[in-house]
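Read through the structures below before going on.
Only the coordinates and a few stated rules stand behind these numbers; no lab work does. Owing to the predicted nature of the structure, the values given are computational and were not obtained by experimental measurement. Cβ atoms are built from the backbone, for glycine too; each structure is taken alone.
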Structure P
Amino acid sequence: MPAVLSQFSYGFLLLLLYSFIGWCGEMVYCSLGQRKLCEKRGFLNGPLCPIYGHGALLVLWALHGGCKNPLFTFLLGALLTSAVEYVTSFVMEKLFHMRWWDYSKHRFNLNGRVCLLNSTLFGLACVFLCHVAHPPLSDLVGDVLSGPFGPPLTAVLLAVYLADIAVSVRSAIRVSASIRKLHALQAELEEKLDALREEHRAAEAARRQRLEEAVTAAVERVEERRTEAAEALQKKLEPLAEAGETLQKKLEPLTGAGEELAQRLEAAKDEAQQRLQSVYRRLDFFDRRLVNSFPTLRSTRHNDALEKLRSYWAEHKSHR
């Protein structure tokens, strides 16, 4: 095997190995915090957290396998891995317009991207990596590559890894686009409903005004004739009754218009709901898995739409 290819295979297998170990640690840490088995974590669909793998390789390369003094390994390792986490959070947010994790509620955090607790744990993990775990694991990877199945195994794992990245990136793009579309649909729905409500209020106001004017006119006419005899008053009220019937006929179109507006309002709600449902349902298993893997995931532009998406999935899951 050529030297360059051999070095690439060696580094790639180490990346997978440490990504898997990091994923296991993430699952244990989160499950202990929730006191139950948490949902699968990580950006990829497989049992890998590449951020741990890249962080481990960076520390091993930058520190030449580790400092002689474990304290320096701890400090520099914590700094390097925190930098990887911060840059990864920043880049992913800019690419997909979503904040994938947020440590704002933790004490001593930096813009919610890194925090002192995680940096301390990363530093301790770097000490364990450099001074305990890496030497035997490095020998193990070398033995695998030197065997007959090493190169084909590396090729298969690389293909699966790249396919997983492609699927996960596709899901992130689809989720981001769906959130943007949901926000636009909600804004359009609110605009339509506001217009219909305003039209409905105007029709109701006109009807009430006409009715109040008619009642006021009738009261005034009755007051004018209060002192007249009962018979004369009765004769005078007959035209008033006829006027009331005429007024009622005039108000009927307004009432009908109000009912029509109410029907249009309900039709607009139904149409919007159907369009929202179509957006919800177009997201597949991989898209839902990606969102559920990051409990603190939030959209930097349309977080209200993301929360509605979570609510829909939770409700849909509970009715299965």
Structure Q
Amino acid sequence: MNGLKGLHHVTAITSSAEKNYQFFTYILGMRLVKKTVNQDDIQTYHLFFADDKGSPGTDMTFFDFPGIPKGSHGTNEIYKTSFRVPSNEAIEYWAKRFDRLEVKHTGIIEQFGKKTLSFVDFDEQNYQLISDENNTGVESGTPWQDGPIPLEYAITGLGPLFVRIQDLNYFKQVMEKVLLFKEVAQEGSTHLFEVGEGGNGAQVIVEENKILPMARQGFGTVHHAAFRVDDKKTLLDWDEHYRKFGFQTSGYVDRFFFQSLYTRVAPQILFELATDGPGFMGDEDYETLGEKLSLPPFLEEKREQIEGMVRHIDTVRSDKKFEKEYE
């Protein structure tokens, strides 16, 4: 059975697809590569922000469920998503940028030997930038070439995923025996696990926390996280593997842009395995990625109904020229 190759995407919940688009496009300089709907709830937008080409391992995606209440952070949750930037100098650039744009952040902190900068968005969703300086392992993506961030500082992909858990002993067994990660370092109550080629793009940081109340899902929290696998056969092998350990799974799911398998591995921790392909280029041109409402073939016949339910969001950028913002 082929192992996991690293992070594929993280999916979170937002209170506003419009504000979310503005934040990721104009502040973080990530590229909207797909504007579609939640395939299980077609009145809900699903936005995909990624690198220049929509590469696997670079996607942060969002649902905006109508009427959902605000979530609360706590234990037993995927509580923070990391993004990779090329260097320590890039981390310093972002600290100044966040100050200028009044984005709340912690300041630069070293964690497991890497410079990091944690911050939140308008929903108090938790993020972190992490420096790829001296990083080895899974390669990162390509910065958005036409975005507002100078390429030497721009976000290139996903970094370590943060999980808070009440029962560390149980979760460590899941990480090592089921998901085949290895624990490679520990700092206080946080444990660093990695898989495959390792490095920032293939790591999960687990914090044991028995003090905080249970997290409650809602806007401002993560819905699930996905790890990369090669192909459908690998997914089917993992489905069988999970079941040997007594886990229930979704079974094979075709999401059109990739194929998936979902499993709840711990209380409120939903992990997906997702294939690297086919990707986001099949139904849109590179120049206009994310500008139209993209629907998989099995929803295309409902396009008129769906367009009547979701409000229009203007995501056209191909007619705009971004000046690189050096401060």
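Quick one: mean count of other Cβ atoms within 10 Å over residues 140-147 came out at 19.9 when computed from one of P, Q, so which one is it? Structure Q accounts for this read-out.
Computing helix-only ellipticity at 222 nm (-39500 (n - 2.57) for each DSSP H run of 4 or more, over all residues; to 500) gives -4000 for which of P, Q?
The structure behind it is Q.
With respect to Kirkwood radius over Cα pairs in Å, the largest value across structures P, Q is given by P.
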